[in-house]
Structure 1
Amino acid sequence: MKEEKIKYKHLIKDARKKYESCLPETKEAIKRIFMAEGRTFAQMWDILKAIEKKYGISVMEIAHEIRWKQAYEAGQKAAKNYEKDGLKELYDAYSAQYEAICDVEWFVFNDDRIEKKCRRCPMVEVFREMGRTPEEMKEWAPLFCSADAAFWSGFNPEFEVFSQPRLLMKGDPHCTYVAIHHWEKKES
């Protein structure tokens, strides 16, 4: 029997409903969290660029390794809160909180595959409010957005997580996310 493309419609609906029912104060608190993350990242970026300029060395590879490692570990830690570590649980641990905020369009969401695009990025909005240019965001997008794939990979290393070929931060019309759970057969 072929599994339906969007098996977990109820989870998507519940996540959107939960955000939409939040009090305005709660939504404002969420926005402040994004703003704090944006300020911290922009400051780190400015420091890294200043080091590169002053000393003529590239530190972005190191920054990428550290960002990946920390997000991967955050995914591993989140997975410990669940009995299973499938795509449904990944959705609950990561994607559900961004469902309404990111204006997500789902193509596939079942036990074997997640495929979606996000038409809105709260971080792009934060960086614009901070006066950051599209050129800056395009330059730092690979570093910033790598944390998503790292978290997903850490949540379950068996997932095949695809790099994001489209990112709003790079000026694309949406961000893309794809992960496949191949369900390695474990011998008893």
Structure 2
Amino acid sequence: MDIYSQTLILASASPRRKTLLAEAGYKFTVVPSDVDESAFSAVGKTPVEYAKQLALAKANDVAQNHPDFLVLGADTVVDFAGQIIGKPRDAKDAEAITRMLFSKPHKVITGIALVCKVRKLQIVEADTTVVYPKKLTDSQIAEHIASGIWRDKAGAYAIQEHGDLFVDHIDGSMTNVMGLPMEMVKRLIAPQAGLGANR
């Protein structure tokens, strides 16, 4: 048993991120951050800069109370022609976002932050995947909004739930679109004092 395998904290309440990390073989504890995303302005920032800023804020928030742990923070945003698209406020907002995003290709960006206070460790990176959408009919959009699946999801959709309906193909990491680019996570975590997946 890796002695470091219990010292990883996922600073997110996202069930998708928890599942991805667990399926990769990591042992970790979930401690959601209390960061208020609305308090962070995207003005003057690129989508990549904004995602990285939020990921780091979440990791730092949890790391303050768990200084001995390696804390993984993440934040996912959608970049539509340079415009940052986050989580929809309500059904009307979700419909507007859906109609916009599924008119032409867009980017899904996830910022990743690894923080360990006692080791003065701070790593922040981001991964980008280009999503090429299918053209949705009005009835498909209405059904999507009625389903409520869009709630608490950047870009108002979840590729793992209805990807065949929404997406023609992607260029990049599928797990990035799901909220946690596992290829990047593995690369960043592996060198940290032997902490990594058990397999």
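Read-outs: derived from the displayed coordinates by stated rules, not from any lab. Values in this document were obtained by computation on a predicted structure and should not be read as measured data. Cβ atoms are built from the backbone, for glycine too; each structure is taken alone.
General observations
- Of the structures 1, 2, the one that 35, 9, 5 was derived from, the read-out being semi-axes √(5λ) of the Cα gyration tensor in Å, for residues 96-135 alone: 2
- Kirkwood radius over Cα pairs in Å from the coordinates reads 17.8; which among 1, 2: 1
- Which entry (1, 2) yields the derived value 17.7, 53 for Rg and Dmax of the Cα atoms in Å, for residues 8-119 alone: 1
- Structure responsible for 30, 15, 10, with semi-axes √(5λ) of the Cα gyration tensor in Å, for residues 88-175 alone calculated and labels 1, 2 on offer: 2
- When mean count of other Cβ atoms within 10 Å over residues 104-111 is computed for each of 1, 2, the one that comes out at 16.9 is 1.
- In this comparison of 1, 2, the computed figure -17500 for helix-only ellipticity at 222 nm (-39500 (n - 2.57) for each DSSP H run of 4 or more, over all residues; to 500) is attributed to 1.
- Among 1, 2, which structure scores highest (criterion: distance in nm of label points 7 Å out along Cα→Cβ at positions 32 and 64): 1
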